[in-house]
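Take a look at these structures.
What follows is calculated from the coordinates using simple rules that are stated; it is not laboratory data. Remember, predicted model here, so these are calculated numbers, not experimental data. Cβ atoms are built from the backbone, for glycine too; each structure is taken alone.
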Structure I
Amino acid sequence: MQQALANEFVVESVASVKEAMNGLAICLPDILISEVVVGQESGLDLCRYVRHISAFSHLPIMLLTSLTTLSDKVAGFDAGADDYVVKPFDVQHLHARIRLLARIKRLEQRMNV
């Protein structure tokens, strides 16, 4: 992921959902990208956490995963994800989806001013 995005984006990586939660309190990213399965933890729990903290609630979330069933996707969106990308992914397509989430975030911010 770092290699796929580093040419166009600044990427901060963490190894666990707990580390991600702690990191959000220190520095809020423009977009959060998470796996659904993070070791023994769940990226869905991270989505729910972000959506329940008012300071983070408008953070765009992309789930990037090898889980492909319709129920997996619905669970991701129900947990609060804005996008769900299935691996393997095309790097150019991933870049385009990230730019789309960033554009939506900018439009929402303009509407809330």
Structure II
Amino acid sequence: MHAVVIEQSGRTRVVRGSGELDAFAAPDLSSAFDAIRGERSVVADLTRVSFIDSTALGVIVRGVRALHEDGARVQVVLPAGSARRIFEITALDRALPVAASQRAALEALDA
């Protein structure tokens, strides 16, 4: 089971995923990233994600890149568990703007 929600934190939009993000969840992720196009400050919070597959990972990477191309500042909050491993294996934890927590991500965006 999964959930993808869009929240507001001050001037920043937060896309929060939870549960298992896989090919079944990919359309919800994609819709969330499409819905926030044009925002200037975005956090993709994956703290509550227990599993992520390559399909969902691709959606996140494309969504973050599209936001960057539109001029948005983006931070990805990575979980401190098994779901983080796919980011480390693919070196995306070094290629994407990553934060350890939502608080750290918001502070980075405010800096």
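Work out the source of 13.5 here, i.e. which of I, II gives that when Kirkwood radius over Cα pairs in Å is computed. Corresponding structure: II.
When distance in nm of label points 7 Å out along Cα→Cβ at positions 51 and 75 is calculated for each of I, II, the greatest value falls to II.
Starting from the value 14.0: which structure in I, II was mean count of other Cβ atoms within 10 Å over residues 19-26 calculated from? Write down the numbers at each step before the final one.
Numbers: I: 14.0; II: 17.5.
For mean count of other Cβ atoms within 10 Å over residues 19-26, the value 14.0 is produced by structure I.
When distance in nm of label points 7 Å out along Cα→Cβ at positions 27 and 91 is calculated for each of structures I, II, structure II gives the greatest result.
For which of I, II does helix-only ellipticity at 222 nm (-39500 (n - 2.57) for each DSSP H run of 4 or more, over all residues; to 500), calculated from the coordinates, equal -11500? Could the numbers behind the result be given before it?
On the way: I: -14500; II: -11500.
Only structure II yields this read-out.
Suppose distance in nm of label points 7 Å out along Cα→Cβ at positions 11 and 67 works out to 1.6; of I, II, which structure was it derived from? For distance in nm of label points 7 Å out along Cα→Cβ at positions 11 and 67, the value 1.6 is produced by structure II.
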